[in-house]
Structure P
Amino acid sequence: MSNGQTIVKVFATTGSAAIGAQVEAEIRTRIATRGDDYRVKHGGHTVSHFSNENIEVQIDNVRDQIALVVHTQNPPVNDGVIELLAMLDAINNAHPRKTFVVFPYMPYSRSDRKNKPRISVMGQRLPEILNKVMRVQRVMLLEPHNGHIKQYFTPTADEVPVVPLLVRHIRNVFLKNHDPKDCTLVFADAGAAKRFEDVPAQLGLDPTYIYKTRSDNSESPTIKAIAGVVKDRHCFILDDEILTGNTVFKDADLLKSAGAASVRVLAVHGIIADQKLSIQELMNKFDQSSVDEFVLTDSIPLADKIALAPKKFTILPIAPLVGEACTRLILGESLSELHRIDI
């Protein structure tokens, strides 16, 4: 407490420092306009590395304060996870009033299927560690690939949708200059058709479907057919994340071969990684692809990668949305309004 105010300390792990600073600034601005019961401060921390490759994290005082930790996936991913756990242990040892964790992109969020014998399911174990061992009271996830991952947390994690941000970009930037009749929303697979089924009606666009099959262990599905009108139309492919880009490259080639006027790929999370290629080689593939534009958020740090192919990418800042969601979380306000696709 400070002059009767509750102190909110905003921390960020090393790889999440940039987005953490942006989110902190958004929270500070928003809370300042909603009364004077809370005061936002930067949560400082130091990471010491020892000769045995162990680390030690020391944090600022958080006794009887709210500690909010921002962590997003960023290479080296496993080092980041260990730092997060060490930071939360240090926070616990300092007796905070509450501890919140915000994942713009949660590590291991796609590793929750036991689809082979004797394999790990860290997508389920990490939530258990955070809740039961680290005593995190609330967790926030931004547009997780599988919505059920939030149910691994106790209480259930808050899910903040980011697709409305992409939808508004299409409406406010592209459809201002193009007739919706000349455009189409492309569902790249059955999962996308289910996840984004309301989007075409919201934008006044006709949908197009790409039918595919995918084996459990394959990152690259097999394209079976395309249904819908794409000739001379501007195509928008909506997805939750992009990894190697191989799938969307093939989708764009297919649409262009069918006469599409342009292809734009909009995705929430730009992981952009391929263990078979260097970053330069991978970004060359993006740059040389038949996709006219990639629109991504900065939920994962992208600046160094985008610099290698700047003409192909548009980056939407995620901090205002995360800052509003965190402010509502801190103040105990509803997050439901953030789920409206037309806001």
Structure Q
Amino acid sequence: MELGLTTFAELIPDPGGDTPDAGERLRRVVDEAALADRVGLAVYAIGEHHRPDFASSAPSVVLAAIASRTERIRLSPAVSVLSSDDPVRVFQRYATLDLLSNGRAELLVGRGSFIESFPLFGYSLEDYDELFSEKLDLLLAVRDSEHVTWSGRFRSPIDDIGVYPRPIQDPLPVWVGVGGTPASIVRAARRGLPVALAIIGGSPDRFAVLADLYRRTLEDSGFDPASIPLAVHAHGYVADDPDRAAEDFYPSYVRAMSRIGRERGWGPMTRPQFDAMRRPEGSLVLGDPERVARKILRWREVLGISRFMLHISVGTMPHDRVLRSIELLGTDVADVVRRG
């Protein structure tokens, strides 16, 4: 079981008053990734957003800075919003990252959880699903062949043109981020691609149906499910004791989720809702190392995952607490998971 981290480089005001500017937040992200590498975590992934409450609109740039400070940890976006980008340029950026990091780059692509990139880059939300499907196919064509001939609806054709540089890894790993839509699971499985499930609410057990659908579709499409990994991305936090974990995490988490919820028509998050999400059957992976590890192991049993990625700072949290949580994840939690 691989353990890793995700971040969106949040700039949502911290209730405790520690809200850095974008430059400081990105420097903290680099420090967090460097610590993750030192404590042996497997992957560090950075989101792409185009709005004022997140500092990372260009994750490949931040990951390149991290590559210079790390030695072993794999580096990925979380996710690269492929629908509103050029697949050729996406491939070139991450092939370059792969070269800089000596073969540690991955690509996690998706449609994105926000819509700002579509009008920003001149795309229509009416084409939301078709854009992603077509661009995913072009990305895979560029990955799998140095010279590409391709045509589609949303981009000018390519006629036997080489795409450079080529990465160290052959092929460059491409994952698909899925929020819970069966059609998205089937699309990835039919192409033989690994999937990262984003579980940020409700009961994780309900995703077992999607995990089963994924494996059945892989097999029906001629792929061996045992050879293609499935991952989970979830919100959470690790502290030295469970009560401290809840009190550290709650203020920034409830502020961030209530803010996003207002945009999407949800009601504000309450403390009883938060406490329910902390329970063994809930979606928050939160507590002391033993509790966090047991929850990860339960998800492995229910979903058959081989990678778990913890999103620690959902709102803006004090940097020293985030660093301590990363240290505990890479040491105490990892030790229990290995023995589990």
Structure R
Amino acid sequence: MFTANKLYKKDLDTMASIDIDWGKLKNKKIMITGATGLIGTLLIDLLMYRNTKYNDGIIIYAVGRSGEKAFGRFKEHFNTPFFVFIQHDVQNPIEADFHIDYIIHGASNTHPIAYATEPINTILLSMLGTRSILDFATLHNVKRTLFLSTVEIYGENRGDTENFREDYCGYIDCNTLRAGYPEGKRAAEALCQAYIKEKNIDVVIARCCRVYGPTMGTDDSKAIAQFIKKGVNGEDIILKSKGEQQYSYCYVADVCSALLVLLLNGKNGEAYNISDSSCSLSLLEIATVLSEYSGKEIVFDMPSVTEAAGYSKVTKALLDNSKISEFGWGAKYSMRDGIIKTVEILRQAKEAGC
């Protein structure tokens, strides 16, 4: 979708040369679920870029629910022997019989409108989807499964810490519609631990902060995604709260490099936060970055009933990333640089009719 864009290709080139043991992935078969999502798209483009530039011979099995969306995302990959698309809803068992070396499981509902309008699917996709992936990993002796979890499993900050470490557990009101996403991810993490103990498989958990970047979907209803779309279209930035919520953010290319670090170096059964310690900002601060860059105003508005139902009630969720930093990983893009790059890539894609 963006691989002809020079700015996007520069991201791929930067991430393709990060300091990991790429030899461990050479000629391997990697299944990626949630393939057409924000993270899955760039991850696939990155590995295919490695194939082109470094002749890595990585075969990617991309799993997604929509063949049409997959073709729109990966049209240039479909005619290569290193890309196989599997149209499948991971809530159902994967019955295909083939060898896979690694699985990166990222299939999930990941934005507020989906949480509000598809609450059953949101929680079951986390639980049943993870179960089917772990069953496949068990049956086919997959070397390692990397499960993409979320900062939202920590819940609300109890006021006893500044940044969440991996052993922190805050409050989640489970008797709400919105609880389906964080509780589903909590349950999926517990399921990973159960399979590790009972089935003796290898699973590493990546807890991603709020992620943004040019591969976000057109239906992405997260606040930062809406801000960026307004910036691309040259419109005023709409803020549907006071903007005081403070979260950790990370540019999608940095998140993908972190996932590869954990795939190769993480410890079985361990969870790792992925965040950029320099990108802990309020929504108002992010809106201001886009307002200043685009020359547009920040307009305060009220959310619709559906929008409000899907919003997180957590007001402060900052991640401590010291654990993954021990592997030498660090983000390469500042918040301002990542946001501006995202706007420019999407603006160029819009002008090119992509």
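Consider the structures P, Q, R: one of them gives 11.3, 35 for Rg and Dmax of the Cα atoms in Å, for residues 274-321 alone as calculated from the coordinates. Say which.
P
Where is percent of Cα pairs over 29 Å apart, for residues 154-329 alone largest, in which of P, Q, R?
Largest calculated value belongs to Q.
So if we calculate distance in nm of label points 7 Å out along Cα→Cβ at positions 66 and 82 for every structure here (P, Q, R), which label has the highest result?
P
Since every read-out is calculated from the coordinates, none of them should be taken as a lab result. On a predicted model such as this, the values are computed, not experimentally measured, just so you know. Cβ atoms are built from the backbone, for glycine too; each structure is taken alone.
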